[in-house]
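Only the coordinates and a few stated rules stand behind these numbers; no lab work does. This one's a predicted model, so the numbers in the text were calculated from it and none came from an experiment. Cβ atoms are built from the backbone, for glycine too; each structure is taken alone.
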Structure 1
């Protein structure tokens with residue numbers, strides 16, 4: 001990921017780790033995040049990309065590195081790209097490009113991408129709806145997941161009588177109870 005670098009990678013990783021711990025895990029937005037985080041199987045990579053093409057290259061590289069590594073070492077990857085796709089509409093369009101790349105690499109059913117952005121806004125929500133914070137992060141990032149991991153967690157949940165498909169609605173309700181004001185401050189605190 002060797003493009004021009006005008007930022008501190010350490011600060012970006014620190015802010016991202018803080019966000020995972022203080023928001024994703026603290027509010028239980030992803031019930032399996034804590035296990036991956038605590039066992040140090042979450043890889044946070046920072047892309048120096050400034051163009052869509054460079055970010056696509058970095059995404060492919062990160063996917064390949066994740067798939068080469070055993071799950072005991074790297075379960076999932078957050079590919080943070082602070083200099084590229086900073087406008088949410090551009091980022092949202094880019095997600096389709098990443099999906100096409102995954103299809104072309106014959107990795108559909110192997111890799112899945114989840115999306116996070118500081119200005120994330122669901123199509124059916126206003127910008128100040130607290131539910132957007134389920135996908136708001138300190139920097140634009142792609143969450144690269146192994147389908148195998150998702151299947152394992154889904155199976156584990158079913159054995160416990162829980163439905164993984166209930167998570168998004170539960171998260172929306174949780175964040176709306178917390179409120180936009182607290183969530184705005186929570187996200188700002190990642191940069192300290």
Structure 2
């Protein structure tokens with residue numbers, strides 16, 4: 001049960017957004033630009049994977065499963081692959097560029113000052129652009145905020161992982177800005 005009465009039964013951040021729609025709008029707009037904008041050289045799946053990875057580091061049950069399922073949907077892989085990336089991306093078959101960006105995302109999760117020039121240079125050496133580095137840092141920072149919002153209010157989350165996997169195609173189709181919070 002959430003720390004406060006949200007006046008709805010929606011899980012995770014959805015319940016919080018329904019409670020305060022005026023704060024939901026800018027948060028959803030940020031998520032839409034960061035995770036779904038097609039004017040980006042990182043795929044939607046890669047960006048969702050960065051969010052899922054940071055959420056996993058933060059142990060945010062709701063977010064790591066929602067965004068892991070979205071990454072799985074976009075990358076057209078199985079959920080075990082997403083779990084392997086979240087557990088140890090260095091040992092999984094992802095591109096060296098994505099590994100370097102996940103290293104940056106992990107550093108952001110620990111604290112902004114943990115992002116070192118060496119991490120940035122390593123990402124550049126693997127072909128990451130300044131925009132990709134920027135967006136990785138912002139996705140990681142935003143997910144730290146989203147995770148702390150969800151867990152700081154003690155929202156509930158469905159425990160059946162299949163719930164998230166089954167809903168991912170609809171979430172992917174609807175996006176973050178124009179969806180009905182009650183679905």
For 18.8 (mean count of other Cβ atoms within 10 Å over residues 8-15, calculated) the corresponding structure among 1, 2: 2
Among 1, 2, which structure scores highest (criterion: percent of Cα pairs over 21 Å apart, for residues 24-135 alone): 1
Per distance in nm of label points 7 Å out along Cα→Cβ at positions 64 and 144, the highest-valued of structures 1, 2: 2
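When you work out relative contact order in percent (Cα under 8 Å, 6 or more apart) for each of the structures 1, 2, which one comes out largest?
Comparing 1, 2, the top value of relative contact order in percent (Cα under 8 Å, 6 or more apart) belongs to 2.
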For -0.23, -0.37, -0.44, -1.20 (log10 I(q)/I(0) by the Debye sum over Cα atoms at q = 0.08, 0.10, 0.11, 0.18 Å⁻¹, calculated) the corresponding structure among 1, 2: 2
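Out of 1, 2, which has the highest value for distance in nm of label points 7 Å out along Cα→Cβ at positions 32 and 160? Each step should come with its number before you reach the end.
On the way: 1: 1.1; 2: 3.1.
Answer by largest value of distance in nm of label points 7 Å out along Cα→Cβ at positions 32 and 160: 2.
Taking 0.35 as the value of FRET efficiency 1/(1 + (r/R0)^6) of positions 48 and 152 (r between Cβ atoms, R0 = 30 Å, to 0.05) derived from one of the structures shown (1, 2), identify that structure. Display every interim value, and only then the final one.
Details: 1: 0.35; 2: 0.85.
That value comes from structure 1.
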Given -22000 for helix-only ellipticity at 222 nm (-39500 (n - 2.57) for each DSSP H run of 4 or more, over all residues; to 500), calculated: source structure among 1, 2: 2
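Which structure, out of 1, 2, was Kirkwood radius over Cα pairs in Å, for residues 96-167 alone calculated from, if the result is 14.2? Present the calculation step by step, with values, prior to reporting the outcome.
Numbers: 1: 14.2; 2: 13.6.
Source structure: 1.
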